[in-house]
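Student: Got some structures for you, see below.
Throughout, read-outs are computed from the coordinates displayed, never taken from laboratory work. Computed from a predicted structure; not experimentally measured. Cβ atoms are built from the backbone, for glycine too; each structure is taken alone.
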Structure I
Amino acid sequence: MKRLRIVYISASNPLNKRSWSGIHYHLYQALNKHCGEVEILGHPDFSLTLFFGKVKSFLAQKILGKRFAYKHSKVLAKRYASYFNQKLSGKQFDVIFAPAASAEIAYLRTSIPIISLSDTTFLNMVNYYLTFTNLTKGSFKQGTEIERRALTNSSAIIYPSSWAASSAKRDYQIVPSKLNIIPLGANINDIPPAEDVINKQISSSCHLLFFGVDWHRKGGEVAFDAMVELNKKGIDTTLLVCGCIPPQNFSHEKLSVIPFIDKNDPAQEKKLYTIFMNTTFLILPSKAECFGIVFCEASAFGIPSITSDTGGIEGAVKTGVNGYRLPVNAGGSDYAQKIAEIFTDKTAYQNLKKSSRALFDNSLNWDAWGQKTKEVFDRVLSLVN
């Protein structure tokens, strides 16, 4: 059977393993493996346009006390359209795949079906993430219009959570038949065999892992308080912070910090493997989150995730299956109580470890994503042909 001809449209380079925290790279690999032959249409360098956008945002904050979401501006979106329309001219493809590319496809003119992917919508982000808080009226209007055009231009839209899909339906009146919920996968190459995960001995100490680049948004203070509280309860508990440096006032003999880990460095990837194998719980009390690839990675190692019930986390963490989602306003004592409840019941912990890995094997991996996405491609093309 002839493989589909897919064109990958994005301002980012999917061959760059650091782009979008590695998501672009793994999307590209999964498409090639499961969906067809993928051609990258290019990633334009509009650094001057972006620079002036940053200047406009800086001035808006200084003068008006408001923000301008310059990556969601009409000027940039129309430049993308001109670039990609020219690149598409005279080429034959079955389908366009456009991940995290609302600005890139908003004004695109093509008869080729577009399948877009994102972990959120523009309106979901407004007053949710800090960079989308207190926008100027013009920025809000432009961002909303660009998102509406991008979704309307798409023949199908893939989201990793019902939180994101619900916004498309509610805020942009996108018909449900266009919407597909497919979770993303783990952005690590070295996945342990399931039997190694299941048979791993449970440590007598509780080792918590906080993994994120944003201490505040990811709820670092709550994670720290949970570690302190667990030790007060008599449970020997450590907290390893990876990806950021806590503020100076967060200091404890049971706290250790690794400011940065590069998954693309084989030595550091091996170190990350060891970290995951020695982790008891992933603790991430996020205040805002669109999905959370790290939850997929934790599940691959049979690590239960204790996190907050916000944003698109529900697409990655299923309560009682691979972890628990606590209320957003839950404090360190609430997290400590839930962790202690599971950790002190070895049977409960072992069962949660098994079901965490099973969820990874069944859905939180890139092969599962690729197979389900191929079904979306086939369905869209069956309506066109």
Structure II
Amino acid sequence: MFRPHSTLVPKMFAPQIKEIQSSLDNKDYDLALRRILDASQDLADEAIVRKSMAISQEFEHNKELDLNAALEPLLVKMSQGLANLTVDQKLLLEAKKISKTYSKGQFSLKPIDVSLSSGQIIGVVGENGNGKTTLLECLSGLLSIDQGTIDFPESSHKDAYDRRHQLAFIPQRIPRWYGLLKDNLHFSASISKVYNQENELLVDFILERLKLRKYENLTWNQISSGYRTRFEIARVLLQRPKVLVLDEPLANLDIKAQETILTDLRFLSQSRRNPMGIVLSSQQLHEVEKVADSVLMIKDGRCIFSSATDELKGTVVELESNMDRQSLLDFFTSNNMKAHYNGGFYTIESKSQEAKEILEFLVRENIPIQYFRDISKSSKRYFN
């Protein structure tokens, strides 16, 4: 079994290889293979890319394959190149005091600042109709802004049309496409001036990396909405954008698919070869907070919280109990805690007690609890 301290491995052992080995040790083979594919693309070595794809495809057809044995020579070969491959974080997008008011209706996006660097994910959260999509479309250039500025420091193109080649926007409702999925991917790669064998290899790679291979010869009507989203991500990745903006990419996905998409976005944003900055909106707050570097909370067109700049004070927990509602609310009030009931959950605020102390207190008082979570550092505390 391959180990980080093997004499075959260079002293400068790449963190990616350690991560892959950890996944193998914990039998998370799907994640290990996805990271192997990412690492092979970072190295941009065609032989390594093809070998990684071959092992991934072999395991897909033979789950009894000894992956540790199959991957050990490849990991040793990749480790030196990865250890020497570094990427500097660069500012990709900077929006200052941008705002937007619609000519029809009364909604307006209030002045907001957004700063995005390579390898970074910004989550935009909030309830429907509060301005998430408006903000994303402004950042993407699909909507003109009324005030403020949006700059792309790394772009060599001053013209807005040319500059959009470095930014990709994926809407919640994917535009219908025609023909076979694979043919559309080949076309997308050719738009980015990738032709012939390189085009074939790149499309094969993205099909394998995003688990689309068994759908490659299907059409729009033959795949689910979740896989249409994965197809659209594959299509735009072939264009190698520096900034990727996604509006509600988790909509219509089950929990496992949501976790996979978010994890993939995290890994893809941190590519050594083609790092990206990602902005995504979602109502799946907990899942987004696990992968995002910072979170913006939008309410009534205004950013009411930014984890990058705002400090959250006090303790806030949410819980579920089958105790009589009014009795429970009275209990918290009498113990100097602010309580709010919202859709089956109670949100409890305390200025003097930590979450652990609140939980211990509830247990001592024999309060029945079905669910308890500390949301003191989460923007979910604003969902009331």
Structure III
Amino acid sequence: MATVSQAEELLTTPEFCLRRTGRFLVAELLEPHRVLSTSVRNGGQTEHLRFLLNHQSCEGADHRERQTLMTETGLDGYHDRICKELEFDPHLVASMGTAANMNYAARTQASDGPLIVTAIVTAGVQGNAACAGDSAAWRETEKGWEKVAVLNGTINTILLINHSLTEGALARAIVTMTEAKSAALQQLAIRSLYSENFATGTGTDQYCIAAPLAKGKPLTSTSPHAKLGELIGVAVRDATLEALRWQNGLEPSTTRLLFHALGRYGVTEKTFLADIAPLLSEREFELLQKNLNSVVYEPRVAAAAFGMAAVLDRIRYGTLPGSVAHDVFRQYAAALATSLAAKPNCWVDFFNQLSNVDPENPAQAILSAIALGWSNKWR
């Protein structure tokens, strides 16, 4: 344990010691705990573990060498390998891996009197955010795993509770923790990369939850209706938000970006300029290129963009009948154009000019509204 004993000490309580060294973040349990985890080795529910480990296992993009290493050793063998690097007995470790930087790990505590919940989260969503029910990227067969798509992005959570829980309460904590993680993604309007839905997590999320075996009468509920469930929700939500702020630069002010609001409907930063160029004069396009941030970060434009996305969601989910879909969507397209032009009195005129917008082809309609607003801003 020489590596960890020389590590940076982040937090020590009577129940655990949290340390960071290089690519590794380690919570050492200082007394017996019941642990529930997704670890390949020692996963599920156990009562013998001593270390909860999160680590950066690869870079976020094109790190084929690390993928080859993990394939060659197998995930069990890889677990043993990283434990050896830390001089840990692999049978005493629950491990998680991610492309996220351990220096961006967020730590949050929530308390109610002597009851304390600690959440330590690393999070990245820009390459792997998904909504439950999206098309899957992997298939497990009797012969092993078949790869369907490339995955990058993970939310890893270590959740430490300083009081004993019943086995049922420990299991229920997973539900509350997951809902809290999804609440953080909802606050930031994180989209799935595999559908038009908002993300509820990533396809590779992992966790370790631990509670001491003999610390008071075991608590029976981690539901959001119980104070402990509230603490879990607050700690995990806030730690997830903080981790995403550092790893991906995601925070409320940056999510006003036009592409953040409407990217799931085809208006993306990568193709935006090429897509809108045919709708503008040469000079209008040149001016847009040189002042792009003033357009895509403009708060009233963001408000209209999120409104359009919400309407498109309601049309897609069947909340709004098809008989009103066109006109309702057109109203928001006109609002987007007037917001960009800074000419609210032109709404009726813009509404009339956008008569051909089609909610079945939202990207083209959105581009038309932006082009109309931009071309009229200085007229």
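Student: One of I, II, III was used to compute semi-axes √(5λ) of the Cα gyration tensor in Å, and the answer was 39, 29, 20. Which one was it? Numbers along the way, then the final one.
Tutor: On the way: I: 37, 25, 18; II: 39, 29, 20; III: 46, 22, 19.
Going label by label, the one that fits is II.
Student: Once mean count of other Cβ atoms within 10 Å over residues 285-292 is calculated for every structure in I, II, III, which label goes with the largest value?
Tutor: Details: I: 23.6; II: 18.1; III: 14.0.
Result for mean count of other Cβ atoms within 10 Å over residues 285-292 over I, II, III: largest is I.
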